[in-house]
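Given below, in the form of structure tokens, are the structures.
Just so it is clear, none of the values below were taken in a lab; they were calculated from the coordinates. What you see is a predicted model; the values in this text were computed from it and never measured. Cβ atoms are built from the backbone, for glycine too; each structure is taken alone.
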Structure P
Amino acid sequence: MRIFVAGATGAVGRLLVPLLLADGHQVTGTTRTAAGVRALTAQGATAAQVDVYDRDALSAAMWRAAPDVVIHQLTALGDLNLADNARIRHEGTRNLIDTAGSAGVRRVIAQSIAWAYEPGDVPAVEETPLDLSASEPRASTVGGVHALETQAAELDEHVVLRYGALYGPGTWYRPDDRFGDLFRSGGFTATDAVTSFLHVEDAARAAVAALDWPSGTYNIVDDSPAPATAWAPVFAQAVGALTPPVAEGRAPWERGADNTLARTELKWQPQHPTWRTGFAAL
């Protein structure tokens, strides 16, 4: 197949492109930088240096690629600016879906998140509503997720992957990035907040598998949603930090997510089924 990967040099994209090429697909990947062009070319993909907010340039790249499938892995988290990330989900997705539709693309696979659900006491399933009544700053994040998922559903075939909190190479959860630094500085407090994690390699593999999945929305998370009081000591050890202090309580929406649908209906299984062993391999 001809596959257009938007966000091909991000944390997931840089792992996804080689997997697609190894399966014999023709891959065009977008990047905003000359360094990204060099990286994609070295991998064997066709590089399209384009800004997703430049609709005309994006459309030209889409028509040149003539893809069968678009894979949306766009994020804007480099500067920890959640407003930028919400914008790319609103405006970037709008441009991507519009240009894909005009080029005759019928199928999209889109990256979403598994922590935008409404409050609850157990891990959320896919039928759980999004937290659309949330107040700011969470409202911007949930609104961006809702926009992305709604727009992706405009194409005839659409698979939305609600990823868990990504850890591993290129993510915030690794020794030399945001959370590794935060733990070593003593700036993290473990609470009862539940997180569902996902190794970034499993995120990339799920996007490949989704080429054959039926349209729908799926929680792509590991098998072990857990409170920070459980996972934080394990992560601290992995990144060379002291065990963090503990405090009671959590926000009502910090509930984690359940991957039963993907495991049973799609026979999807993460190669890193739990952060308990995944963190140790960091």
Structure Q
Amino acid sequence: MKKVTGLLLAVLVQASFVQTALAQEEKTALVPLPSLDDFTRGDDGWAFGLGLGVEYETAYEGSDEFGLEAQPAGAVQWRRGDNIFYWAGEALGWRGLRSDTWLFEATVAFEEGREEGDSDDGRLDGLGNTEEGTEFVLQARRAFDANWRYWLDGRVVTGDNGTLGLFGAGRRFGNQSDGTGSELGVVAVFHDSERANRDFGINARQSAASGLNQTNLSSGFRSIGLNYTYRNYINENWQIFGEVLYELFSSEVQDSPIARSNFEGEIGVGFIYVF
């Protein structure tokens, strides 16, 4: 009996050491949300992630045409304490954690325009191309506790082509603190009249050239959407990620001749090598 008891104690002590070692090896992300990539492994200094993703998505907002598109993935990041500065493709920004439950973010990004050729079926013919532009994103997230199990989100996206306002809530799954696991969010989107008509409006000139009815949208509710994000490490350096997006447009947007579908959808998956 004493030998058995001694053996059990030895096993428990060994398991305790293993758990402690694993806890020490696990790196802490700035915020443990899979939707916010963090390649710093919890350390100050430079971090790099480089990869590729493939997306199956609508050809343009309101389109009923879908296609595959390859996109670069990853970022260059520099961390100092509770602040990360980053460059990711066409975006340059900063995010910072405050009081364990507040996350703030500011980003300057390049926004691509819409081209007539985006529709293989010719449904944008006569509408011309929408202009490219620069946009500024200000974001604040508030968690209900330091584990970021539930959170609220508010964003303002403004720039050369109008303004969007986004208000959402999310739920994180998994107990990891390294930014892996999965996350589900719901978001309501609002636009001003400039942004609404840039994406779904048709002026007199466009109407004459395309044969579509002239359409003028007002500011207000744009859409409501669901977003699911997954991120995990395959090994020490390779990371896999995935995303599913569904956005249901408001009745006013659906009434626009540009909106051939009442929703926008996207499915994406990719791999990133973290240096």
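With helix-only ellipticity at 222 nm (-39500 (n - 2.57) for each DSSP H run of 4 or more, over all residues; to 500) coming out at -10000, pick the structure among P, Q it was computed from. Value -10000 for helix-only ellipticity at 222 nm (-39500 (n - 2.57) for each DSSP H run of 4 or more, over all residues; to 500) corresponds to P out of P, Q. In this comparison of P, Q, the computed figure 1.23 for Cα Rg over 2.2 N^0.38 Å is attributed to Q.
The value 2.7 for distance in nm of label points 7 Å out along Cα→Cβ at positions 183 and 255 was derived from one model only; which of P, Q is it?
Values: P: 2.7; Q: 3.6.
Value 2.7 for distance in nm of label points 7 Å out along Cα→Cβ at positions 183 and 255 corresponds to P out of P, Q.
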